[in-house]
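Right after this note come the structures.
Just so it is clear, none of the values below were taken in a lab; they were calculated from the coordinates. Given the structure is predicted, the values throughout are model-derived calculations rather than measurements. Cβ atoms are built from the backbone, for glycine too; each structure is taken alone.
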Structure I
Amino acid sequence: MLEFSTIPSQPLTGKTILVTRPRDQAAEIVKLLEQLGATVELFPTIQIVPPSSWNDCDNAISRIETYDGIILTSQNAVEFFFGRMKGKNSEFRKPLSHKKIYVMGKKTEQSVKKFANHTEPLPVEDPFGNIADSTHFAVVLSKESISGQRFLFPKGNLAGAILPSILREHGAHVDEVVVYETTAPATSDTERISRLIREREIDVLTFFSPSSLTNFLAIIPANELHRSVIAAIGNTTANAIQTAGLQAQIVAEQPTTSGLVAAIVKFYQK
């Protein structure tokens, strides 16, 4: 991956980049892009909200002692799940102290540190020291001695079935509970953004999840995007873009915010 220390000052000057992340999660990428000279258009295509019912989660929390481990694959899962635990019991850290907590990604790990003092180290097969996606995560975790183990998997409503399916194939018991929901936000900026795309005044469209793409295409048709440069934070999102009949010309080598920004810079330095 391109190191930021090696790139020239403000290599994205003159470029306008559309960021589709929720406003409360967009500060880091907006700051990085603007420091590199880009103009940023913020157009959130998802919002993260609590689940319609906490019943399943609350039931899992009430029997937290029965689980050998907790699997967390996103910052949202961490914040909503541990936030719910904390709200129900101020001494929520006690039952976590002897639980294995498995996390995907450094950002998720950092979020866990606000609630628990440990996470389980997993071997990585990625040159950047990251677990690339939920499939890779499941494959790596399944190499542990998980047969007969019970896992709690707090997740979003749109999480795929691959991870728990792979773990179950290796003999694990997995309870999935929805702790947040991803929905499309109301926006009054659609016509302006659509016009900017049609007139090619936006240089790069960035997507951070399949759901951000799905909601975007519900607002702006795919046939308006064929002349656009599209950037994906990782392979899962890039595959969703391809399935939609489009192409991600930019895919982050490392599935992080800084990895995506570095990939955009590299694309324009060719």
Structure II
Amino acid sequence: MKIVVLVKEVPDSYGERKLNLTTGLAEREASEKVLDEITGRAVEVAVSYAESAQEAEVALLAVGPASAEATLRKTLAMGGDSAHHVVDEGLAGADLTLTAEVIAAALERIGFDLVIAGDVSSDGTGGLIPTMVAQRLGTAHATSLDAVEITDSAVAGERAAYGGTVRVQAPLPAVVSVTERLPDPRFPGFKGIMSAKKKPLETYTLADLGVEAEADVPRSIMLSVSETPARMSGEKITDDGDAGTRLAEYLIQRRLV
């Protein structure tokens, strides 16, 4: 079985985040670039299964700038067998539709039985890529899984629902996404870090995958971009005997009661 994990490099959520008000793109150089935490959990699911299964291979796929190679090497150190990196200047500022098309094209070239991804990235928070990729590939998909069970012919899991839990199952090949309820990823040891340097890592361009980033009709149009308004200080009420009334009026004006 060949499992492909979608890997994403993101700006450190603990660092400073800036938005370019001209292009509408995130200033990714404003903070350190790290492996998205949810990606680590997806890698852990794949590697844990491969350790207990026969003839299971874990491949890692990233779409991003040249710096993403370091992130791929880190996931290789966690137990991946090979890595694949799509890097092309034409992908700068790529929207969800272009990203999904590129990932699907890369997966068709790499080959797969099961694709595992995080459900929502910490930067774009779109949460649509796994489903969009599955639609392009024409495979079954099961998203936002809190638990994952993999067999030779199917993948199953549990998804939270209103008032309970839903159990889903899909035949392979399939695409699944996992949530933060999955176990934390393992910490790469020295042996894993050293072996990651020798593991294969292939790079592709858009031309290699047969994808055209530029078209006469744009895939999406940015209407406006602005910074998040600065947080305003709250109103302080001094109790002169009417604090209760003023508080009630405040809540009523904001339709909180």
Study note, to complete from the structure: Note: helix-only ellipticity at 222 nm (-39500 (n - 2.57) for each DSSP H run of 4 or more, over all residues; to 500) at -8500, derived from one of structures I, II, originates from structure II
Review point. If log10 I(q)/I(0) by the Debye sum over Cα atoms at q = 0.10, 0.21 Å⁻¹, for residues 151-238 alone is computed to be -0.38, -1.04, which of I, II is the source?
Key: I
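So if we calculate distance in nm of label points 7 Å out along Cα→Cβ at positions 79 and 103 for every structure here (I, II), which label has the highest result? Each step should come with its number before you reach the end.
On the way: I: 1.4; II: 2.2.
Sorting by distance in nm of label points 7 Å out along Cα→Cβ at positions 79 and 103 in descending order puts II first.
One of I, II was used to compute FRET efficiency 1/(1 + (r/R0)^6) of positions 63 and 135 (r between Cβ atoms, R0 = 25 Å, to 0.05), and the result was 0.90. Which label is that? Don't skip to the answer; put the middle values down first.
On the way: I: 0.30; II: 0.90.
Among I, II, the structure yielding 0.90 for FRET efficiency 1/(1 + (r/R0)^6) of positions 63 and 135 (r between Cβ atoms, R0 = 25 Å, to 0.05) is II.
Figure out for me which of the structures I, II the number 0.40 belongs to, where FRET efficiency 1/(1 + (r/R0)^6) of positions 47 and 175 (r between Cβ atoms, R0 = 25 Å, to 0.05) was derived from the coordinates.
Values: I: 0.40; II: 0.90.
Computed on structure I.
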